[in-house]
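Taken together, the values in this text are just the output of simple stated rules run on the coordinates, not laboratory data. In this text the structure is predicted, and so the values were computed from the model without any measurement. Cβ atoms are built from the backbone, for glycine too; each structure is taken alone.
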Structure P
């Protein structure tokens, strides 16, 4: 059996593993790797602060999260020039001294070299910095063998969720106009709440089947699914399927739908993607998805809940502890109890 345990025996190993934890190579960032014993518990990343107030918020917020999660030890890695990284490191070091959290390593990385704030031996950590190459680290090799991957930067990572353009965009736009007209006619004809709920559940299951077979949804399927997901009950029914289909299946499907739906219909699939990513421990993916949902609709409640959880560092374990599948029966009952919650709310009708 292959042992894919990543062992960090040197500062270069620590630097090498960070991109695989985040999914991209950070820049102008502070990364906090939190450990309980020898096991990595979580990883936090922050943009380097532009002001003292922002630095204070990072220090206070990160330590609150670490104390709440009863973290025993942390390693700090700052990416950028010393005038931006060092004050933040000093602040964290000073603030953590009043806690039970031990800082075991503090590194600054810039232009292929690293400097340690904890080592004062010139033969080990010279003033000009120590060269490193993340591609030759055994930690990086082990991460790749374990199936992990990384992208050059956060922008490249975010591009995975960029809207699809070209002929497909035009086709989905036309299909969305037709889907909306169909929905409006059904609403005039007073199609029942039960119809919308059952139709929505059926189309979501169909979409998972198509995705599992590596068959892209047609423009008409994307458009109709986008319309159906404007129903709170349909969206929540899709959410409860996190136990029926794997996290990766959810991420795959909702990434496709989010990238292809017309912008006004994006918040629901983006929020479903954000939750699935969060549930699976992919915090960066969850953050990008939820930010896109809120950019379209700043009042979208599901996106706000996920955003709040991410901002407060609610651990993945707490999310996984939710009895999501058990909510399916409650949502089904809600359709009869509150029929309006099952009806689609088309953009512009909120």
Structure Q
């Protein structure tokens, strides 16, 4: 599919500075774009890439003042305008035909809604209920008495253990494990005995869970991922954790048992969270932070966590430590020490 810049100007509701007849055949980042492609500029951090880009056109902010040889389409939100064009130029989305593949194993007692697609080698156990238009990918396992809502996409090689409750429009990427036993053991006579993990995992509507993420079942009650939560790849969520609505958690974060995370929390990559604490609504936790106590609101960083401003000050002091040591040595020389 090809668009002229004039057509893109109308589609985006922007203002064009350039040749209206210029043909655009593709999209790319500023660094990778070539002639005939359009990109976007949304942050001063990419000014150097903008000056070097070979893109024929760029979506830019309304107050754009940088220099570029590319044609400009000025819009209020360059990233969003670019996304709209990406969707128009992208290949047609992959669709799965409704029905049960001959190589799938579906218990006769399972209830499948209208338009459900079960792919090869998937296993659907007794008592499972799957909502309309959901897709269960190849080699997935859906355990006994699990419920999955409408319009879900469960990608290949996902394991969903028994009695999980999954809402509508949930996306679970390959390799994720939902409802494995929590890490529960008690010392007894010089050894450890397993504590039965009898609870469930509940995942509410519009949640997305990344590849190879694990969400453990509760010891009792539920591990609860609330509406709109987005969890990246390789995240560990332990038993009885509660994650509030519209919270976002980046890759390789680990959350220990019985922690409660509020709504609209932003958590960077490789964060470690101890068990049995609370993180309040709207809190931001920087990458690789160690959350060792309950916190409420604000932006936090470092290990153990401190407010961001304090963490920055500590980092600055640490970077100046070498100079301070040299100054102390010079003073000691002058004093004859």
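One table, with the values for the structure above:
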read-out	value
Relative contact order in percent (Cα under 8 Å, 6 or more apart) from the coordinates reads 6; which among P, Q	Q
Winner on percent of Cα pairs over 25 Å apart once structures P, Q are ranked, highest first	Q
Origin of the derived value 0.35 (FRET efficiency 1/(1 + (r/R0)^6) of positions 211 and 307 (r between Cβ atoms, R0 = 30 Å, to 0.05); candidates P, Q)	Q
Answer label among P, Q for the case where semi-axes √(5λ) of the Cα gyration tensor in Å, for residues 115-234 alone, calculated from the coordinates, equals 26, 15, 13	Q
Structures P, Q, by distance in nm of label points 7 Å out along Cα→Cβ at positions 139 and 243: label with the highest value	P
Origin of the derived value -16500 (helix-only ellipticity at 222 nm (-39500 (n - 2.57) for each DSSP H run of 4 or more, over all residues; to 500); candidates P, Q)	P
Read-out mean count of other Cβ atoms within 10 Å over residues 147-154, computed value 14.4, structure in P, Q	P
Identity of the structure behind 0.05 (criterion: FRET efficiency 1/(1 + (r/R0)^6) of positions 91 and 171 (r between Cβ atoms, R0 = 30 Å, to 0.05), calculated), options P, Q	P
Answer label among P, Q for the case where mean projected area of the Cα convex hull in nm², for residues 203-250 alone, calculated from the coordinates, equals 2.8	Q
Computed 19.6 for mean count of other Cβ atoms within 10 Å over residues 123-130 - originating structure among P, Q	Q
